[in-house]
Structure 1
């Protein structure tokens, strides 16, 4: 990272940013360009490893690409405000970038993941029809590395 003074390396601070973020962008390999899709998500800290959960319909470009190559990048950011420094404009923000692998999960693990997604989206304990799981693909993304960045004025 070029601006080490803005880098966040503390695991708990990075997890806090993810907790306060409502959308991640998922970067997936495609040819000739990467494919990036915004997603709602849930996550947890599993003994010092961040595991992110996402879902979607059973078919689509995201799934086709992940079947080919499950190495992914996630980006999460919180925009706070633009700030006028007098002779320069800047932005206050916090962000996280992580790299990892995505795997399809099923059964009780998929239900647990959907519960985490609902909770992160503000619907803790939501009573959904579990038959909906039959029409979804749910992924667990295990991050192998991540870093954060913050700009405060």
Structure 2
């Protein structure tokens, strides 16, 4: 459950830090399509060593740990995507001490490396995320995508 909304500067700071964390994830993921490993290295640092990314509904796979996350974005995404663009909105963030959960609406577009001039494919969905506060700030422990695209292209 949320700490009392709006009563502390610390709570407001944590909400903003979690919003910035998600924005960094989107920025890094997008740059992985054109930059590969440099962006993937940055993206992997947003997660705990044992983080789990559940992409079953979108890609049919689950990534476990920073190494798999880094490889997926730095090698697979880089080879498969010519361009990506993520946008997140409507965050619902719950903070309980040093743990947090958040849900975000997702609107994303991408073009394949095999046809970079193709019109972008569109993905709609939600992210269901979990975070833990570390000595260096918030790190993500879990990410699950809920794929909700219905016939969009």
One of 1, 2 was used to compute helix-only ellipticity at 222 nm (-39500 (n - 2.57) for each DSSP H run of 4 or more, over all residues; to 500), and the answer was -9000. Which one was it?
2
Distance in nm of label points 7 Å out along Cα→Cβ at positions 84 and 124 - structure with the largest value, from 1, 2
1
Ranked on distance in nm of label points 7 Å out along Cα→Cβ at positions 68 and 108, which label among 1, 2 comes first with the largest value?
1
Relative contact order in percent (Cα under 8 Å, 6 or more apart) from the coordinates reads 31; which among 1, 2
1
Mean projected area of the Cα convex hull in nm² - structure with the largest value, from 1, 2:
1
Out of 1, 2, which structure matches 1.7 when distance in nm of label points 7 Å out along Cα→Cβ at positions 12 and 76 is calculated?
1
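Where a number appears in this text, it was derived from the coordinates with a stated rule and is not lab data. Since the structure is predicted, the reported quantities are computational estimates derived from the model, not experimental observations. Cβ atoms are built from the backbone, for glycine too; each structure is taken alone.
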